[in-house]
Every structure is written in structure tokens, then in C-alpha cells.
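Once you scroll down, you'll see the structures, which are given as C-alpha cells.
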Structure P
Amino acid sequence: MTYKVALYSDEEGFSVTVPALPGCWSEGDTEDEALENIRDAIREYLAALDDRVRGADVREVEVAV
């Protein structure tokens, strides 16, 4: 699965967010570290989401953009 991320840098390092996953963010000292950390954060976010919808009738819909 592919997600767009927003990467920000400042004198302390890098932070990264996932606009499609509200509240999903991470950081790192380098760009590579921040991107690896956001991969872990996305996996954890999706696992938590799976727990929240357990027992629900979950479906997928296609949206043309």
C-alpha cells in the first residue's frame, strides 16, 4: 500500500505526517530515519484501526478522483 506523506525539516531533524491518516506522524534525525519511522507508525496506526472496526461489516468502495 502506498501513502502520501508530508516531510518537514528544521534544525532539530525531520518530522513526517500522513494526511490520509489523521494523527499519524513520526520524526527522525535524518530524512531516511524519519521515513523509516513513519512506515512503522503507519503499520501501528492500521493495526489499531483494525481493532476498532473488529466485528463491523467493513467494505471497500472505489472513488474516482
Structure Q
Amino acid sequence: MRARSEDAHKLAHFTFIASQVEKPGTLRDLDYKIHFGEPSLLGVPFTRVDENWEDSIFGLRG
């Protein structure tokens, strides 16, 4: 399966809308526009901590 920039655009819209759902009343008045530049790849290093993986930059665990 090959990742496409269209898939990244859909994911960006979904992520933004999902983050707004948690805020009461936001979706009723939500008007947004996302501008996309040239696609690029972001690599985030993870390290193993106990039984979990931890983001080496922010310390988030997943």
C-alpha cells in the first residue's frame, strides 16, 4: 500500500474535526480551512520504556 498526499489531507481534516468534537458547541459554529504545502515526511523517534513505547521528544507513551 502506497501512502498518498490525498490520504494525508483526509487524515489532517479528520484529526482536526476529532479534536473539536470534545469542545461543546464548537461544531455548530466551526468554519475552517487547512492550507497544505509540499508533502514531507516527519520521523519521530520512539524508545522502549518498560512495556510501552515512548516518544523521545515529548515523552508521550502509546
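Here, each number is a calculation from the coordinates, and none is a lab measurement. Note that the coordinates shown come from a computational prediction; the quantities given were computed from them, not determined experimentally.
Remarks
- With helix-only ellipticity at 222 nm (-39500 (n - 2.57) for each DSSP H run of 4 or more, over all residues; to 500) derived as -12000, matching label from P, Q: P
- Read-out Cα Rg over 2.2 N^0.38 Å, computed value 1.32, structure in P, Q: P
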